[in-house]
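Visitor: Listed after this line are the structures, all set down as structure tokens.
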Structure 1
């Protein structure tokens with residue numbers, strides 16, 4: 001896939017952008033860039049599939065609630081991750097025009113991508129890319145959210161049918177908060193890592 005259009009759009013909005021053909025190449029790059037830091041990671045199958053956690057934790061203090069933390073409650077781990085120097089997340093949709101879209105249930109992940117870190121990295125597989133804002137939002141709501149709800153064994157219409165968002169009122173609903181980055185937030189560093197592989201949901 002040619003990332004030129006989305007790269008140019010993101011750079012015009014103030015984001016750093018790095019493009020890689022493979023997840024292995026992206027991991028090698030990030031492993032060389034992040035050293036001796038506290039690193040928080042949001043819930044992300046993209047990060048899991050990349051194997052990024054196992055590399056970074058060899059020389060960083062990596063905090064991720066998707067991995068086991070003996071003696072600590074999930075909420076405690078999430079709070080520590082959100083206070084880390086570096087934060088890593090994927091996205092649920094990204095438009096070629098540069099808008100970055102994330103949907104969240106607990107909202108720890110979307111909150112952590114907005115403020116308070118030395119740098120935020122978005123790691124994004126080619127499957128997350130959509131032509132424009134409307135189609136990226138549609139992807140986030142109707143592709144990513146149902147697949148994640150099904151993965152998490154949620155009792156929601158989207159998880160049961162795995163087809164679209166029903167805008168339900170289920171207590172298991174995972175799409176409680178929507179964050180769109182129209183541009184890079186002021187006084188913050190962001191780097192978008194684009195990977196020419198299908199990763200995550």
Structure 2
């Protein structure tokens with residue numbers, strides 16, 4: 001089982017153009033195996049097949065790695081730690097704060113960070129709107145977290161000056177009927193399709209920055 005997971009991950013990383021060391025690949029697999037184990041009793045993700053988790057969780061999360069160009073990020077509504085934990089594994093120099101309001105998901109993230117010795121990962125059990133504004137984050141990441149306008153409104157106080165929001169979404173922005181006047185002072189500076197190896201469903205990323 002582990003070898004087939006490693007093969008799929010290695011092939012996917014090559015397609016993404018990512019040069020990842022063997023020990024880093026091992027941590028990615030260890031993380032997904034922990035998620036699969038916890039998921040059997042804690043229902044952390046709707047995806048049950050561990051092989052499918054490699055594609056739809058690991059590779060999907062890592063598809064945004066080229067957009068991570070700052071020393072710290074906040075992953076809001078992180079759930080089981082996606083995309084923050086995979087990003088933190090492949091980019092150990094980036095400090096990743098993960099926030100989720102569900103206790104069992106936060107506990108899993110804390111366990112995974114400790115089990116895998118991820119010193120750059122800090123999970124928090126909190127609602128996004130209750131997080132303090134200081135210090136702000138240069139990057140706020142969200143994966144399938146509400147609508148774009150609600151995301152901007154909830155996290156505007158958490159983005160540092162000249163910072164940005166990276167919104168991972170299935171539907172393109174024009175299909176979401178987003179009102180640009182409801183983006184809490186942000187503007188869309190980039191929207192692109194994401195390439196996720198082996199994934200047929202549409203994946204997009206929307207990059208937003210303060211319009212001021």
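Nothing in this text is a laboratory measurement; each read-out follows from the coordinates by a stated rule. Source: prediction; values computed, not measured. Cβ atoms are built from the backbone, for glycine too; each structure is taken alone.
Visitor: One of 1, 2 was used to compute FRET efficiency 1/(1 + (r/R0)^6) of positions 71 and 167 (r between Cβ atoms, R0 = 35 Å, to 0.05), and the answer was 0.35. Which one was it?
Guide: For FRET efficiency 1/(1 + (r/R0)^6) of positions 71 and 167 (r between Cβ atoms, R0 = 35 Å, to 0.05), the value 0.35 is produced by structure 1.
Visitor: Next question. Hey, relative contact order in percent (Cα under 8 Å, 6 or more apart) derived from one of 1, 2 reads 17; which structure? Intermediate results must be reported in sequence, preceding the final value.
Guide: Values: 1: 29; 2: 17.
Comparing all candidates, it corresponds to 2.
Visitor: Further question: Computing mean count of other Cβ atoms within 10 Å over residues 55-62 gives 16.4 for which of 1, 2?
Guide: On the way: 1: 16.4; 2: 23.9.
Label of the source structure: 1.
Visitor: Something else about it: One of 1, 2 was used to calculate Cα extents along the principal axes in Å, giving 46, 43, 31; which? Could the numbers behind the result be given before it?
Guide: Details: 1: 46, 43, 31; 2: 50, 32, 30.
Going label by label, the one that fits is 1.
Visitor: Determine which structure produced the value 2.5 for distance in nm of label points 7 Å out along Cα→Cβ at positions 47 and 191, calculated from the coordinates; the candidates are 1, 2.
Guide: On the way: 1: 1.6; 2: 2.5.
This value belongs to structure 2.
Visitor: Given that FRET efficiency 1/(1 + (r/R0)^6) of positions 95 and 175 (r between Cβ atoms, R0 = 30 Å, to 0.05), derived from a single structure, equals 0.35, which label among 1, 2 identifies that structure? Display every interim value, and only then the final one.
Guide: Values: 1: 0.95; 2: 0.35.
It traces back to 2.
Visitor: Something else now. Suppose mean count of other Cβ atoms within 10 Å over residues 31-38 works out to 19.4; of 1, 2, which structure was it derived from? Please list the in-between numbers first.
Guide: Working: 1: 14.0; 2: 19.4.
Source structure for this number: 2.
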